[in-house]
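Quick heads-up: structures coming right below.
Read-outs: derived from the displayed coordinates by stated rules, not from any lab. Keep in mind that this is a model prediction, so the values were computed, not measured. Cβ atoms are built from the backbone, for glycine too; each structure is taken alone.
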Structure P
Amino acid sequence: MCRNITTLRGLQPTATSQEIEAAARQYVRKVSGVQSTSQATQPAFERAVFSITQATTLMLSELPPRKQPPPTLPPLRRIAARSAPTVN
């Protein structure tokens, strides 16, 4: 599917609402082919993002815990990890 969508299940701490919405936006961009919304595409795009965010949140809350954390961090955590001070 889309290589930019990372696994959210098993994150510690758990995936935030912002991370879930960012993944939903990536999914909707990919399947719709809409990279930037216009006045004509924005309402449908935003409804899809909202629906997928809700469905993903529900799914993540119902799945059993993972035995191992996901192999990569979501993009929002990568930004925070890069700007965090290193401990020597």
Structure Q
Amino acid sequence: MSIFEIMMLLCFGAAWPVSIYKSYTSRRTNGKSGLFLVIIVLGYISGIIHKFVYSFDNVIYLYMLNVSMVSIDIILFLRNKKIEKEKDF
């Protein structure tokens, strides 16, 4: 278990609640990229796979927490995209 890996995941993880809140309240996709969010999730999933295959430790829970938060943001992105599409009509 690396303190640097833990710090990285905590720092990145601290940003997601803010992003989720902004996505939820703004109901807009401005400044967001669905592709970017999917790439982030794939990165976290790769970290989880690495933990299972090579060095299982409790840091895996930080990866899982971050995947959960980014997944929520993706769901909100899709919801907001739908809201924007409905407003266009």
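The figures follow:
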item: Distance in nm of label points 7 Å out along Cα→Cβ at positions 59 and 75 - structure with the largest value, from P, Q; result: Q
item: Label whose coordinates, when semi-axes √(5λ) of the Cα gyration tensor in Å is calculated, return 26, 17, 11 (choices P, Q); result: P
item: Of the structures P, Q, the one that -29000 was derived from, the read-out being helix-only ellipticity at 222 nm (-39500 (n - 2.57) for each DSSP H run of 4 or more, over all residues; to 500); result: Q
item: Per distance in nm of label points 7 Å out along Cα→Cβ at positions 51 and 67, the highest-valued of structures P, Q; result: P
item: For mean count of other Cβ atoms within 10 Å over residues 19-26 computed as 19.9, the structure of P, Q it came from; result: P
